[in-house]
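Presented below are the structures under discussion, each in the form of structure tokens.
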Structure I
Amino acid sequence: MRDKLRVGFVGTGGIARGQHIPAWMQLPDAEIVAISEIDPKAGALGAEMAKVDKAHIYDDYEKMFEDEDLDVVDVCTANCMHMPPTVAALEAGCHVFVEKPVATSADEVRKMIAARDKSQKLLCVTQNMRYSDEAIAAKRFVDEGGIGDPYWAKAEYLRARGVPAWGAFSDVEKSAGGPCYDIGVHVLDLTLHLMGFPEPVSVSANTWLEIANKPSVMAHDPKKYTVPEELAVGFIRFENDICVSLGASWALNATGNQNNVSVFGTEGGVQMWPFTLVKEEHGMMLNCTPQVIGDKGLGGHAEEISQFVDAIIRGGMVPVPPEQALITQRILDGIYKSAEEGTEVKV
């Protein structure tokens, strides 16, 4: 193996420049050597940040795969364009790190996993919320039996007024879904991660579009708002009588943003924000505020990318395998299907 992994980017928009490129550039075992971007401005900005020469900027990722000797590809395109470059990169013999949501249907995820299996390369999905100090500590607490057997959880990422006014978030042809895909996937993934990814059985859900497609205090253009929802609420049933309540919104007549993950078990509970552990001890209920002390690591995207690089170099599992993302995607598919059909659906 060479001294440094050669990394190519597909897409250098806001998430790439804000998180992925800086994360890769601080790793001693990797270097960004090429990018592919259909937007010339975004491509130039990404290349400047990554210190990539103009000769290695492409507007066709297949051409980049053909011309460049790459080890890893980081896919930061719009949601609907996650699957094609991921499969093409795997077929070109590259490991792949792909943004969330991993795709826009479970069938697409299965194609990505099949390409991964055929290529014998590694495929990892971005889920940076798992890598805060509090999330790592909460996972350890749950895994060591701190809450007993989890049976119900609440996952909420609710913005009162927060439709993204940049990028392709509200364009159905590029994003497919709204807040459920953009921010709901974060808290859903963290919840399932804490609970050990139980097997989902069914979803009952509804979606609403009452505010974001009308003039408001928000900066986005309501006439260009074409995704199916501004608010999605779902109730997910899993095997062994486990249930999860999920809510995600970009626009809601609430007193403010309400973001939290809470997991309840037979022996205790955990809440993420503020980080609180709940136990019954000494004849009373204790709400404990943990002090997370020790090596904090890189945190967020940088920590996950660092662990992904470690898996490539030293072997082992990737931090977020696509099999877990497939479970999440099946639930997201079920939320939109249930809302459309007005009934509970199997997943």
Structure II
Amino acid sequence: METRKVYVSGGSTYVISLPKKWVKKTDLKAGDSLVVTEQGGSLLVGASISEKKPTTKEVRISQMISGDALERIIIALYLVGYDTIRIKLDRKDHLPYRKSIRKMLDYLIGIEILEDTNDSMTLEIMVDYRRMTTMQILQRMYSINRSMLLDLGKSLKTGDIGLAKDVMVREREIDRLYFLVVRQLKSAVEYPQVAEKLGIERQRDCLGYRIAVKVLERIADHIENISKSYIQLLEVQKSIVMADFVRLNNSLVTIFEKSMNALFTRDIEKAEKIFMELKDIKKAHTDLSGELLLPGNVKSAILQKTMLDSFGRVASYIGDIAEIAINMSVDTLGEE
């Protein structure tokens, strides 16, 4: 921490000097503009996004132990906020790595192959923060998760395997949105003007949003797991009544809608009611679990137990959303 004296220039303008180390780090020049953001009793001074130089990172596949490792590095660089990723194909067996690179085009929004030669590939990340705000992405993730739950319920009721498979496919879109919003939030924490463009009023809300998107991503994972286990269950036991599972699923849809509404509206009272309703769902979950312990088809019971465990995890994550809603709403207590 450094201190700076305040000087008066021209009788009405207050001036402070900038730390030399920071000026060099941000590559500021005379005549450049800075963004000054007021937050409570503090001022945040940062370089303008329009003047921020594009960031580039070079990666050599000779330093990667596998194509999977390269995929993880690309995702990490995407999340951190790099604009260009140059990948040197400095190994003879580079075809598997090329495959991994192209696979990332399906996983990450806004990433394209800018250049592809025999010894390198360049990825360009083109994300416009103004096209989709953080809240819009959250709403989109919620909408997809809700549709997955609704169609899962229909599949459980009718035995429609095709619908169950379609539910599983939709999980991929949740992953894509998850990576995008995490990239956004990392930039919002670093640059106040990015937070403003993303519709984030307070930078500290980035933590709440970060937890929320992870919860939504995990809910989608468990809905996918339920669908997968259900398809396997129908192969083991073609004729099976899933009425209890359908009721449990429908209850989760209702409480999921309420928890997300509490988060979007920052309503503590609505969020608190979620915990009361979750008690009924947990009781139904426990009763179903006990029934599965009765003698019967072992393989069927194991698959149903797997499904039930994922339903339980979805319920827990819905409770997490209610907690996030409360944590992000405490400042509104006492307001009319």
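A short reminder: the numbers here are calculations on the coordinates, not readings from a lab. Keep in mind that what you see is a predicted model, and the values were worked out from it rather than measured. Cβ atoms are built from the backbone, for glycine too; each structure is taken alone.
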- Note on the structure: Output 0.85 (FRET efficiency 1/(1 + (r/R0)^6) of positions 180 and 292 (r between Cβ atoms, R0 = 41 Å, to 0.05), calculated) maps, among I, II, to structure I
- Across I, II, relative contact order in percent (Cα under 8 Å, 6 or more apart) reaches its greatest value in structure I
- Kirkwood radius over Cα pairs in Å, for residues 220-299 alone derived as 14.7 - corresponding label from I, II: II
- Please state which of the structures I, II yields 3.3 when distance in nm of label points 7 Å out along Cα→Cβ at positions 188 and 284 is computed from it. II
- Query: Out of I, II, which one gives 86, 67, 30 for Cα extents along the principal axes in Å as computed from the coordinates?
  - Reply: II
- Of the structures labelled I, II, which one yields 22.6 when mean count of other Cβ atoms within 10 Å over residues 76-83 is computed from its coordinates? I
- helix-only ellipticity at 222 nm (-39500 (n - 2.57) for each DSSP H run of 4 or more, over all residues; to 500), calculated, reads -9500; among I, II the input was structure I
- Message: Quick check for you: by mean count of other Cβ atoms within 10 Å over residues 84-91, which of I, II is greatest?
- Response: I
